[in-house]
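Have a look at these structures, which come just after this line.
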Structure 1
Amino acid sequence: MRLDKYLKVSRLIKRRTLANEVADAGRVLVNGKPAKASYAVKVGDTIEITFGNRPVTVRVLAVEEPKGKDVARELFEVISQPS
């Protein structure tokens, strides 16, 4: 699954166009390297998204498209998040 689509279906970012812009601006790192929106996300990848000056790091647990919005949180686990 593409990075921009993954960010949308996992509900880390609300809209796919916004996810695309954030990735192209270099504010998304996958496994420590800047990633484009077309990057193919794999299980086990570590994604770091910078929202303003707050980085959020998550680990990918699944890449299947969820059947409902209540299971979107099962696609990733939060590793670090500022309080």
Structure 2
Amino acid sequence: MWQEENNKLKRSFTFKDFKEAFAFMTEVAATAEKLDHHPWWANVYNKVDIELYTHDAGNTVTIRDHKLAAAIDEIAASYNLLA
């Protein structure tokens, strides 16, 4: 689940391995380009951490962030995420 804290939407995803995490990031990147809204993220091996916020709105959470979060959740649903 996405958590809102410090004016950011945050979520971590854990995959079975690096290859799966990278494939997920590639799909998210394509979606972010389509929406013209790009995440801050970090990846170490099978874990991807994402933070969403809108610079143009004073670094706060907006509808654009919620739309991208929903799109990311749709992508994530196609993976067998680890707890």
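Some notes on this structure:
- Among 1, 2, which structure scores highest (criterion: relative contact order in percent (Cα under 8 Å, 6 or more apart)): 2
- For helix-only ellipticity at 222 nm (-39500 (n - 2.57) for each DSSP H run of 4 or more, over all residues; to 500) computed as -5000, the structure of 1, 2 it came from: 1
- For distance in nm of label points 7 Å out along Cα→Cβ at positions 46 and 62 computed as 2.4, the structure of 1, 2 it came from: 1
- Origin of the derived value 0.95 (Rg/Rh (Cα atoms, Kirkwood Rh); candidates 1, 2): 2
Values in this text are rule-based calculations from the coordinates and carry no lab data. Predicted model only: the values in this text are computed from it and were never measured. Cβ atoms are built from the backbone, for glycine too; each structure is taken alone.
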